[in-house]
Structure 1
Amino acid sequence: MVSVKSNKEPSSVVREAAPYLGLGIQLATAVILFYFIGKWADEKFDTSPWLMLLGVMVGTAGGFIKFFKTVIELSKKESTKKPAE
């Protein structure tokens, strides 16, 4: 087991990680939401399973786009911060 020592307080570590913690939930939510929209549309138009599959693909693509845009934005913010001494 590798031990990582940090001179930061635990609350500051959590504060720095907080923007990243919700990204996985956002991605999963997008996929699940579009899955159910596609499933509903399949039942309405009798096209099973095509609209459900399309919904999953759209949700995945949209979720990943949002995920990567957020990570890039947060990385830019981190790189412009002055290092703490």
Structure 2
Amino acid sequence: MRRTAASVNLPQFLNVDLKGMKVHSDGGARHSPIRNIEHLDGNLIIQGGQQGRGWTLTIVEETGKTSGTVSADGEGFVVFGACTLS
């Protein structure tokens, strides 16, 4: 079943703070710690988890195209987007 990010309480925009090792919503009201960062075959792979959920973001370093997953017991989400890397 397809749903919007807002309909499952995910923020529209995420800020990936590699130095601070966290992903957070605009304004920083919600955040999740980054547990692993890896460069693999032109992709930046970022992983973390909290509150019984694990997540992974894969960012194509050349284009910024992004895919992400969030999973927990009996539920899962796949999201697509883009980001800029600095």
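Each value in this text was obtained by applying a stated rule to the coordinates, not by laboratory testing. Everything quoted here is computed from the prediction, not taken from an experiment. Cβ atoms are built from the backbone, for glycine too; each structure is taken alone.
Points worth noting:
- Source structure (of 1, 2) for relative contact order in percent (Cα under 8 Å, 6 or more apart), computed value 15: 2
- Entry that produces 19, 15, 14 once semi-axes √(5λ) of the Cα gyration tensor in Å is calculated, selected from 1, 2: 2
- Across the set 1, 2, distance in nm of label points 7 Å out along Cα→Cβ at positions 20 and 36 reaches its highest value in structure 1.
- Structures 1, 2, by FRET efficiency 1/(1 + (r/R0)^6) of positions 44 and 76 (r between Cβ atoms, R0 = 35 Å, to 0.05): label with the highest value: 2
- Source structure of the calculated read-out (helix-only ellipticity at 222 nm (-39500 (n - 2.57) for each DSSP H run of 4 or more, over all residues; to 500), -27000) within 1, 2: 1.
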